[in-house]
Structure I
Amino acid sequence: MANPLFSEKTFNKITLASDDVMTLQGTLNKIALLLTVTISVAAVTFYAAIQGQPWSMLMLPVGAIGGLIIALILAFKPTLAPTLAPVYAVLEGAFVGGISSQFAGLAFMAAVLTFGVLALMLVVYYTGLIRVTQGFMQGVLVATGAVALLYLLTFALSFFGIMVPYIHEAGWIGIIFSLVVVGIAAMNLLVDFHLIEAGVAQQAPKYMEWYSAFGLLVTIVWLYLEILKLLAKLNRK
């Protein structure tokens, strides 16, 4: 699986403690709830930021750091997902709203495209146009890991005043790079869908509905941010 927070190993490590098991409808309900919370908080933060509310400037770092901490906790303790996944949604909403306010003219289009890609990937998955095999998941994992490593390297080098050329610029190399990363994020959605179905089939514990919804939210937010960056590059072109 490409999303390190949401993988086959997560399902393999769990044991059933009761007959209360994960269902597809239950998972969909949790996904809808987390998305609603994230979008609502993002909208409030976005509006406050463009209105110049001082507190809104704190939302980006608070959301980013808090979301990272929650994600790390859930990576090791999925059983806490019913409590922490909604908290994560609030923090991600604050983070997304803060980021989006810096690209106010592009945020709505990025959101529309994100949900368009999500709908497209659902069709692709359920029609079998792309089969999610073990090899496919390993390929997505490697590609996602490579992107994460490159981003971490870029972040580390920035402390020494060294900028990685081209990929963050509005030239064709930067645009193509963003298109590739958007494609990788979209492939992660297919893997997430597969793992949700696998969890339901394995009758995973009920808390995995929350954990699965959390894992999918991580991918959706990543996809949105990459689309936003792509639009920003195209806007500067």
Structure II
Amino acid sequence: MTQSEGERGRPMADTEATIELKSNQATRGVPRSTTRDRLIEAAVELFGANGFNETSMRDLATEVGIKAPALYNHFRSKEEIFIEAITVTLGDFHTAVTKRDDPNLSGLERLENIVSRHVIYQIDHARTAKANDRLIESSAMDRLSHEQREAIRSMLRKYLDTMTDICTQVVRDAGREPKDVRLVALAIGSMCDKVLSWYRPNGRYPKQKIAAHFSKLARSMLEAE
């Protein structure tokens, strides 16, 4: 849910992809109807499980128990739903993980805290995290305009920029000059993201132990930097 280095292919022409992401972001504080919330949840689930192209507006409407025409009272197009779904899920991630960073703490404290929050968020919100990763990696991103895709990548970079800043502080606190901290920040974010590839709720390792161990691994990466 955190990676944003590089550029996907050119956007496909699509007259429906007219909604600007910044318009959605500007209304994040405005209460949404229950139906709208349910549509966003359904979009994350269905787009993530079945794919954007394979999910129709009728599928989304059926999932929340409304008729297809009523869906247009809430969204103008499937692309708009796609953008809103990513915006909301990334917003939730940043609220729980990135925005809770405290720059007044030491670098090592900040590192331990953000890694722990990231790992536990992934585990506690596994279905949403997996689905959102599939959305971001899907071909549907290519259907959006360059500006829309860049707005989404800007949200993704918030975590990476914060992690890079933390890594830089850790290295400088140790009396060394930062070199490839961006690369290390990417590696740490990837490590936290991929915890869901092997974590099992009834497995050997509880989430708190995993978070603590990952924090140690992140620290060791920076000691070798």
Structure III
Amino acid sequence: MVRLEEKPLLIDCGSGVLSRFPDAGILHTNVDTVLLSHLHLDHVADLIPLVKANWLRGKTDMRIYGPDGTEDWFSTVLGAYEYILDGVNVDVIELSPGKEFTPEGFDCEITCAAAAHSVPTLAYRVTAEDGEFVYSGDTEPCRDVMDLAVETDLLIHECSFPAGTKVTNHTTPVTLAEMLEEYNMEIGSICLTHFYPEMRGHEREAVHRLKGYGDGEIILAEDLMRLEL
């Protein structure tokens, strides 16, 4: 969740997001804009529940930004719930790598880049008055995301599995360190996120492996963590 002058911009909407809004001090009816990195279940599971929760409270207008295929996916899933279908007005905007845009109602610019995943996936650079950050989405470490992150204040990068795991479409501390070493770029802090259960107990190893990359901290993401730029 990004708060721009206290206005919430939600990036991805996986399982459990809706139920954590109260803990984060956010009214779900204030969330009318969602930015999706890709359409895998763990990133969209609570999107329809959010649309429904808003509808139940009389909020019918929303905007959803996402990669190629978002419009078909959303209309198909929402179409299974006819009792909601005619009561909401959801504008779906599909984005492509290289696209730069300002979401309606927000004072920021967002730049898209292609991530390296098994389905169309976008990484995002959000630039606002107080700073800028990059959210990788699900990805292997890749050049397009690194290019997007040059000189950003904060890189939020997935780190799904511990070192030594043979995996594609996702990142380990070793593969991320290798890409950062190759690029040797100016960057602020790095926040690791998207931990699968296999990462349990290996978080500090990841921090140690990535120490020295970037000019700021190596941060382990936690639910309800707040980072200020």
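Which structure, out of I, II, III, was helix-only ellipticity at 222 nm (-39500 (n - 2.57) for each DSSP H run of 4 or more, over all residues; to 500) derived from, given a value of -26500? Write down the numbers at each step before the final one.
On the way: I: -26500; II: -20000; III: -6500.
Checking each candidate, the match is I.
The greatest value of relative contact order in percent (Cα under 8 Å, 6 or more apart) among structures I, II, III is that of I. So mean count of other Cβ atoms within 10 Å over residues 173-180, computed for just one structure, reads 19.2; which one of I, II, III is that? The correct label is III.
The numbers here are math on the coordinates, done by the rules we state, and not lab data. Being a predicted model, the structure only gives us computed values, none of them experimental. Cβ atoms are built from the backbone, for glycine too; each structure is taken alone.
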